[in-house]
Structure I
Amino acid sequence: MAEREIPVYLFTGFMDSGKTSLIQETLFENNFAEGGRGIIIQCEDGDVELSADKLASVNFSLVTIEKEEDFTEAKLKEINEKYKPEQVFIEYNGTWGADTVLEANLPKHWVMVQALATIDSTTFESYWNNLRAMMQEQVFQADVVIFNRTDDNTDRGKFRRMIKTVNRKAQIVYERTDGSIDEREEELPFDINQDVIELSDADYGIWYMDAVDNYKKYHGKKVKFLALVYNPDSLKSGVMVPGRFAMTCCVDDITFIGFKCKYPKENEIAHKSWITITAEIRVEFAMEYKGKGPVLYPISIEPAEKPEDELVYFT
């Protein structure tokens, strides 16, 4: 009989970002502990303390690792042999290198099943601007990013775009100071109910990210924007990609972003030419997306001048 896999849940974030509170909520309010005997490997002490007695009531034990150099394969194996857990929570230290845990050789049958990153929304922009590399490390592999301590003034759209520039797959949750989840739809700087959604250069990156995440709502919509055409000879006949080069955080992080465009006269549109395109968006399966996504069908294409600033941004 095959041995059962042991799920490992990774919690990342700076100190006081809410990691410990999230773990307690998961264990004591969401009945997660019913999954069997477990351990919490805690790598830092925050303001919220985990009670060993309370953990024991749900069959969990607390283990601490105080130094990054002690977070080793041998140490994890020792913990596994001592506690024989059926599930593992790792509350990781936000100042330690993410590769230490993400590239660690886990004990046999331990399987990383979910990574959650907690962020204090009141300090997020300051940390992002001053400790960007560390922040990006914490959210790069996260399955879920939780912004806590949010309120009506929190710029959720801006925060989402900042996270999505480094981790497009992440689910993003906004938690208010009272613990409730803010599920309001995010405001966009353009009206998607226009007959034709006209995108300025400033709006293109925002629209692109929203269309990636919420492509269904754009099905049948018409959009107009200034685009640089990706249409090399190697591209499939009848297909081109109008898009823009976007800078996510620095000059070393520039990438071309655009959607597949089906156009029977694509051979008339020169590679790296500038156009103003008006197109209908249809949601279709595409190999390039490895699933469904927005596909553009041109209504009109006009030659255009190269803009003064060729880059677009996500904020």
Structure II
Amino acid sequence: MTTLVFGHKSPDTDSTGSPIIWSWYLNEIKGVSAKPVLLGEPNTEALFVVDHWKLDKPEILTDLAADTPVVIVDTNNPAELPSNINDADITGIIDHHRLVAGLETRGPIEINIQPLACTATIMYKMIGKDWAQAPRGVKGAALSCILSDTLEFRSPTTTQEDRAIAHAIADDLGVDIPSFAAEMFAAKSDVSAFSEVELLRMDSKEFDLDGTNLRVSVLETTSPAPLLARKDALMAAMPGVATEDGAAQVLLFIVDILKEEATLFVPNDVVKTVAEKSFGATVSGDTVVLPGIMSRKKQIIPNLKM
């Protein structure tokens, strides 16, 4: 039976590229039939990466049959996976996020969770000397994943391993990192075709804060002005998204990649309290700028308080 490799819902570049990388490794190096799939439409940056490296866009998984062998990458959170994930045969987990309870396996499996900025960095290390056999598209996907997750090394999640591996791959491919990263971020910033509801779910994760379910959404961009101009419409869409998704609140952070700061929308007193208690901010309107805040994983979620 073919092993399905997938990441989290609302796929970003890492959750699109890493299944491609690991499926290549399983198929071509390990001799295991594998197929990359997605749990939703990828964002604009991920689509750019797939097109740029002439990769086949993975199919979107609509139904996960019981007993299907799967490898989970770029998450270990059941809330970000198919609702029947524990009916599947989980054979491996490769991730760089905090460990979350809830997944069940049929037996012992290989789990590789490392404190690095990107799943593709971990995969590069795991593949080892066999990386030399990877085709250009797979190498390009890995470079793209690392540049995306580190925001071209600006994110505080960046480690020296992420940086060194990205430069090694770029040298191998003959890619100028600043130029290519600028193209990626330009693609990520073009969200004009998306509705407010789609934007709120585009790069979003569920988080339980002392029994309160929050949807924490992050939009990374080099051009925040168009998103900030849609502030009223985005805030008007938040209650509906929260209700549909079973969340108490939607927290939306607009991350300015170049200025290295985030703007949090403050639609009500609850979010105002979260902003003040979590980040020591003084909130006087319906937005607040948080200097230096760029990483949901390292700076936003660990600091959330109500």
Structure III
Amino acid sequence: MSSINTNPSAMVALRTLEATSKALESVQKRISTGLRVSEASDNAAYWSIATAMRSDNKALSTVQDALGLGAAKIDISYTSTNSAINVVDEIKTKLVAAREPGIDRTKIQNEISELQNQLVAIAGSASFSGENWLSVDSASPSYVQVKQIIASFNRSPAGVQVGTIDIDTASIELFDAADQSGILDSTFTTTGAGLVTVSVSTLDITAANLDNTDLDDMIINVDGALASLTNSASGLGAIKKRISMQVDFVNSLQDAITRGVGSLVDADMTAESTRLQALQTQQQLGIQSLSIANSTAQNILSLFK
């Protein structure tokens, strides 16, 4: 039966065209954004996971920056400590030379004094971003013995945690203005006739009544400072290596998170482009079907001519 009030064919064609247009709109959205889940309404679970992981990835970028800053501070201290080792080794050599009978100790002391000045300069210049771990003042209100470098960002059922690498600077300080407890300014007393109280950075072989026993004590203590510097450099080198490994790990972790998020929300552009062509064809056919269905009323009117 033909009716001018109801056109079932047109209604079916219209609904089909609307469904095709809606699907086409969804495909176009995926192609334009590159995402199959771009908002919570697309897939609430996947969108929630992706949003949290993207936030964590941004936090890891900050961790990476902090590791770079920490690595620079470690590298400055490590390089300066190695330089100090070379200078203290020279002082030790000069002290051994001073043991030789008839040697001009004044000239040797002039060389030692310059080396001592060099030690002060090395420690004073070991600064990065306003921090100096080798020349400190432990009495200062801003002094912090244990330095922390942000190393990781972890999300667990217990919550979010920020991991750090702790560095106790007490074992690497060369000079401490407060109590002279650094490796190079800590004092010792010789046991010879001179009986002087000095440090590696202040010893003077031209002091009155200084004998070979005093020189031997100086050599022993300078050698002890050299061993402490070696241990300090070894520890800094180990931390430097750990930070380098952590930087590589954070880079790999960021890549893994990016891949994981992509597998959840990224659109398959090959599949979407194929689907787009199919839907465009369906839309064209739907428009034609609707046009044919609407022509029925025109055919009825022709009967009354």
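No value in this document is a laboratory result; all are computed from the given coordinates. Just so it is clear, the model here is predicted, and its values are computed rather than measured. Cβ atoms are built from the backbone, for glycine too; each structure is taken alone.
Comparing Kirkwood radius over Cα pairs in Å across structures I, II, III, the highest figure is found for III.
One of I, II, III was used to compute helix-only ellipticity at 222 nm (-39500 (n - 2.57) for each DSSP H run of 4 or more, over all residues; to 500), and the answer was -23000. Which one was it? It must be structure III, since only it matches. To which of I, II, III does the computed value 12.1 (mean count of other Cβ atoms within 10 Å over residues 172-179) belong? Checking each candidate, the match is II.
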